[in-house]
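K.L.:
In the part that follows, the structures are each spelled out as structure tokens.
Rule-based calculations on the coordinates, nothing more; no lab input. Note that the coordinates shown come from a computational prediction; the quantities given were computed from them, not determined experimentally. Cβ atoms are built from the backbone, for glycine too; each structure is taken alone.
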Structure I
Amino acid sequence: MVIDSTFATPYNLDLTPYGDIFIESLTKFACGNADVLMGCFILNENSKIAFMQGEFKKHIDKPYIKDIQRLAYEIKNYESRVKKISSNTIKLIEYFKTCSFIDEVFHCMQKSNGTNYQKLMKDDNSYSGVISATFTKPFQEVYDKLNFPKGPSLGTEFTLLMPYVYLAHYDYILSKTGQDFLKKHNIPVDLLRISVGCENIDDIINEFKKLDNL
């Protein structure tokens, strides 16, 4: 069993009983600034294939030395960054529950999946820092109004927005067949992915309060 643990991080979820191999994009939460392109694999020491670590190493690319140095500096704050993001995420979700401009918010602890997620949490402050939302107001106006960086990464120390479906599935948006496919699978076109950052939570919330005036 191979598990991509990028969203889980080693500090939010305990996945060791379930996976033989964990892979992670170190560009995300481990880095915190989206300025290093690197990934890793981890063999679970409790797995029957743990003895194959040497064989796996024969097939990996050696990272660029400057990337290694940069990540070595950034990864020192990995745990504190993840926990601050989790704390901010919890408060932002609670705020969204009070907002008339929010149509629906998707997050790790929502009713449809929260029970399963909670079983794996390392502590109460273990929310994934990536949430998505749809809005009762025009999506373009919402996207343009919010003064956050926009981009396709996640796990950054700064709050980062991404119009997910437009970037990941734009070809579907262009045709009626594609739009029907998205609708069939309950994927809203105007979905905003929010990678919650480490800023003061009041500053994050105050930025979203601007949407009240749209």
Structure II
Amino acid sequence: MTKILSNDLEISRQEEIKALQQRILCCRLCQEYGYIPKARPLVNGRPDDRIMVIGQAPGHRSIAKGRSFSGPGGTILQKWLEQAGFPPGYLHLHTYLSSLTRCDPGRNPRGDGDRRPSPSEIALCKPFLDAELQLLQPRVVLLVGTMAIETFFGKVKLEEVIGTYQEHEGMLFLPLPHPSGVSRWLNDPEHLKLHQQALEILEQWRVAYQL
């Protein structure tokens, strides 16, 4: 009887996650509020993924391909996973890819990269992220980039948190710098050491939790 109940609960959880993903795909709030000209939300992940990656927002390459982290940042992030012992392709095959906002905010008006989503846009998407965390309960959450990190750690400097982690409700939150060629943070040898510490922590979790 216990096993049957457990299976029923798992099936119910998977159905809830799929229903949540469908709600995300149907969302047009940022378009209706005038933040973006056209809403094209992105969802990538499976109910049994044990690692969640939370980034800032999908870029135009990701929207065009229908897959999060499709640009250079995704290539770098996959290399970081491989440094922690994960196999090639793990990022897109076995991690739940999420973000603070689900649509491409567009280019920065100054012309230097993607526009950072506003607090109002993030607030509109926050219920989706909260629900994903609650339903998925991933063992490991990778916070990629300053905006994602500060959403969970508060206002901090990268050098204060990279190489550390926090645990909340059974989930391990590991900050990582943004995997972008635009970022110069990793050019500092001391910062590179902190980043290596973070990857070593991730490697330990991969072994300990059989990720």
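K.L.:
Matching task: 3.6 is the computed value of distance in nm of label points 7 Å out along Cα→Cβ at positions 155 and 203. Pick the structure from I, II.
P.N.:
For distance in nm of label points 7 Å out along Cα→Cβ at positions 155 and 203, the value 3.6 is produced by structure II.
K.L.:
So mean projected area of the Cα convex hull in nm², for residues 123-194 alone, computed for just one structure, reads 6.2; which one of I, II is that?
P.N.:
Corresponding structure: I.
K.L.:
Thinking of I, II, which structure, once distance in nm of label points 7 Å out along Cα→Cβ at positions 107 and 131 is computed, gives back 3.4?
P.N.:
Structure II accounts for this read-out.
K.L.:
From I, II, which structure was percent of Cα pairs over 32 Å apart = 24 calculated on?
P.N.:
Derived from the structure labelled I.
K.L.:
Taking distance in nm of label points 7 Å out along Cα→Cβ at positions 27 and 171 from the coordinates of each of I, II, which one would give 1.9?
P.N.:
I
K.L.:
For which of I, II does FRET efficiency 1/(1 + (r/R0)^6) of positions 75 and 139 (r between Cβ atoms, R0 = 41 Å, to 0.05), calculated from the coordinates, equal 0.70?
P.N.:
Comparing all candidates, it corresponds to I.
K.L.:
To which of I, II does the computed value 47, 36, 27 (Cα extents along the principal axes in Å, for residues 67-186 alone) belong?
P.N.:
This value belongs to structure I.
K.L.:
Another question, then. Which one of I, II has helix-only ellipticity at 222 nm (-39500 (n - 2.57) for each DSSP H run of 4 or more, over all residues; to 500), as calculated from the coordinates, equal to -10000?
P.N.:
Structure of origin is I.
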